[in-house]
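Structures follow.
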Structure I
């Protein structure tokens, strides 16, 4: 009986989130069904956390226990041959018996993509948010500066799973502009339900001039949800990385002919 961890990427627009739920297709369900077909018994796959309907992942981490003779790389090939194209197992690694994808995680990094143009782009609507209004990048970065650090983020989380505390340490909140839009990188020791999307919605409202950057400080101090911005749509959100105390999936992904492509990070 091995404990195996997975690095998973998926197109969230094709599923009703990560978590299995009766009557709705989820990423967890499809991976468990693929494993059942391969090992001949029911396997429970535990993810590092839920992602909602429409939220994507490049670096979701999950684990499961199973008795299978397939080596890690053969298991990856077999899973990818069984799963739908919207889910890909990027890495497979046999790990310590007590590793837990959720409870051992010490941080997560998310990316949120926004397109900025007069008219909505005719493609990739499921993969980015769009706004046509001018944005003040300096004001947005000033607001991001207030948000970084250890705070009570009660005003930036919506009702979801019960939490012992709403205090989190936001290690980074960076705005990366490019010609036709921008990305927001958020990294923390943990996130409240819809926290990243609310942070992005707040930054966009500041950029539009709907309220000053200093209002986010008032939202942090009072915990009043009405002082923060709206929850940005799920389509622009990507789970990039889950951090653990140990180095998981180390080194480049080397195939039989070497490392694919020009480079890997």
Structure II
């Protein structure tokens, strides 16, 4: 029998997303899924109550895969949480970094460890998640292979931490979101709203669209441009703003935005994360 509340996250036990799932849905039964796409599919089909995905890194900015998956899915963001991320090089005990020929990790982790990888001549092999990379290294049992993953994944797969905190800058963070097949609408302060819009392809179109937020005195927290898959060299814009759908300023901005954009979609309203 299915548990009353479940939370799906990408990767096996030991992934950064599994830690985020414990924060975003602490009462739920955690379910590891094979990929980011599998999390979205499971949440959309209500096979899990909520899904958890990373959406922004303090080192590399937006996680493109998450933005693109949410654009196509009938899901809304319902919660957010920011977690510190410490990448490690993990491998078989006794592995020498000088002998490494293959490095496995999620592409976003590669992007966050460019300084480390610049000095290596190893092949970079992408994995579905950092924990999957650690599992693949353990299964290969090859001392010339390592993974960039968290120390928790190293413990799960009985690997050694060969180099600690290898991100380009110390004190890195990743923002995770919980997604569900419903949209929260509530009043009160301390909320954020995520939207996506497409402008006309003509001079000043984006300027006019963003002006709607300024004139309504709505603070724009994030703006991300992503290509439209069916329209080469055309883009959509994903934005996060302070406020919820009941706020007068947000309503005013959206009313104007509808008249200056070709497409407008709300990705959800959710309580802004408080410091933990």
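In terms of mean count of other Cβ atoms within 10 Å over residues 47-54, which of structures I, II is highest?
Details: I: 19.4; II: 25.6.
Looking at the calculated values, the largest one is II.
Once FRET efficiency 1/(1 + (r/R0)^6) of positions 71 and 175 (r between Cβ atoms, R0 = 30 Å, to 0.05) is evaluated on every structure in I, II, the highest one turns out to be II.
Since every read-out is calculated from the coordinates, none of them should be taken as a lab result. These figures come from a predicted structure and were not determined experimentally. Cβ atoms are built from the backbone, for glycine too; each structure is taken alone.
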